[in-house]
Structure P
Amino acid sequence: MSLILGKPQRLGRHFLTDHLIARRKFSAQALKRIEEAISRGERMHEGQLRFVVEASLPLAQVFRGLEPRARALQLFGQLGVWDTEHNNGVLVYVLLADKDVEIVADRGINRRVPQDTWETVCRAMEAAFKEGRFEDGAVDGITAIGELLAQHFPRSAPGPNELPDQPIVL
């Protein structure tokens with residue numbers, strides 16, 4: 001019953017949340033800081049991190065019930081985050097219309113980092129975003145992920161940067 005009652009509100013949020021809102025919350029300066037945080041972390045660990053912000057989903061997908069986690073899994077595949085040499089890619093996905101953060105980690109990382117640890121990072125980012133601290137919340141989350149990856153996948157030698165560090169705004 002709550003799903004039926006919640007669907008019109010969710011449709012409304014996705015209708016009203018556009019690309020311009022995403023760009024206001026994640027300015028060029030914020031995106032640059034996020035990229036720098038990713039690059040800095042990848043110098044300390046062998047993991048590969050992608051950061052994606054999506055303002056909203058197409059209304060047809062919302063109507064069909066596409067949830068943020070499922071969308072994050074789609075992007076994990078489409079962006080090739082799964083295709084790293086050591087299976088140590090991580091996707092941070094932010095869906096603004098749903099006020100949701102999802103972290104999808106490849107199997108090499110999931111063997112070492114439990115899901116509840118990722119959930120803690122997601123909830124901290126969501127709390128910062130709720131306070132309007134989008135840039136700091138993202139950088140703090142990426143830093144926390146970098147520390148986890150450095151603990152489990154410390155950089156032992158220079159290596160290739162398999163995925164771009166630039167954040168994506170959809």
Structure Q
Amino acid sequence: MGEIAFRYAASADVGAIHALVERVYRGPEARAGWTSEADLLSQPRTSLAEVAGLIADDNHRFVLGERDGKLVACAMIERRGEAGYFGMLSVDPAVQTAGIGRALLAQLETSVGTLWKCNVMTLYVINLRHELIAWYERRGYVQTGRHHPFPFEQHPASGRDDFDVLEMRKAL
């Protein structure tokens with residue numbers, strides 16, 4: 001297999017981004033991997049309209065990772081003042097554990113510095129996702145101690161609602 005090539009998304013990429021994010025976060029394929037939220041949340045992770053809106057906004061970008069011309073990874077980055085933020089980090093379940101997520105994360109960190117001169121990156125993760133929290137900690141992210149309510153009004157829970165989101169940060 002070829003190397004991963006990174007680029008920023010264009011409006012023509014909306015459908016592919018949406019499909020990948022849904023497969024990773026809510027789809028049946030994701031249940032086999034370790035990144036799924038399908039056991040916690042039942043509604044779609046995003047929408048075509050949300051992805052299109054983020055691509056059109058100058059304070060956001062989607063970073064795409066392609067291998068042999070096929071989308072295998074993506075994530076949204078956002079400028080939040082002096083800090084960068086990322087969300088929707090998605091790696092195709094068929095190629096997870098191949099180092100693509102680690103490479104994408106490094107590209108996100110580089111991108112917020114290059115685009116917006118950010119020297120800090122933040123993220124939010126569901127506090128019950130211990131394996132994912134540990135993965136981010138191994139990459140230099142630290143828990144800030146701040147917890148935020150989970151937006152259940154936007155993303156209804158699937159059987160339980162005893163969680164929130166934990167903020168993590170890394171100096172770049």
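Read-outs: derived from the displayed coordinates by stated rules, not from any lab. The model shown is predicted, which means the values in this text are computed figures rather than measured ones. Cβ atoms are built from the backbone, for glycine too; each structure is taken alone.
The table that follows gives values for the structure above.
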{"quantity": "Highest-scoring label, criterion being distance in nm of label points 7 Å out along Cα→Cβ at positions 10 and 82, among P, Q", "calculated": "Q"}
{"quantity": "Source structure (of P, Q) for volume of the Cα convex hull per residue in Å³, for residues 18-65 alone, computed value 80", "calculated": "P"}
{"quantity": "Which of P, Q yields -16500 [helix-only ellipticity at 222 nm (-39500 (n - 2.57) for each DSSP H run of 4 or more, over all residues; to 500), calculated]", "calculated": "P"}
{"quantity": "Structure (P, Q) behind the derived value 0.60 of FRET efficiency 1/(1 + (r/R0)^6) of positions 58 and 146 (r between Cβ atoms, R0 = 35 Å, to 0.05)", "calculated": "P"}
{"quantity": "Top of P, Q by mean count of other Cβ atoms within 10 Å over residues 90-97, largest first", "calculated": "P"}
{"quantity": "If Rg/Rh (Cα atoms, Kirkwood Rh) is computed and equals 0.93, the structure in P, Q", "calculated": "Q"}
{"quantity": "Structure responsible for 3.0, with distance in nm of label points 7 Å out along Cα→Cβ at positions 50 and 106 calculated and labels P, Q on offer", "calculated": "Q"}
{"quantity": "Of the structures P, Q, the one that 35 was derived from, the read-out being relative contact order in percent (Cα under 8 Å, 6 or more apart)", "calculated": "P"}
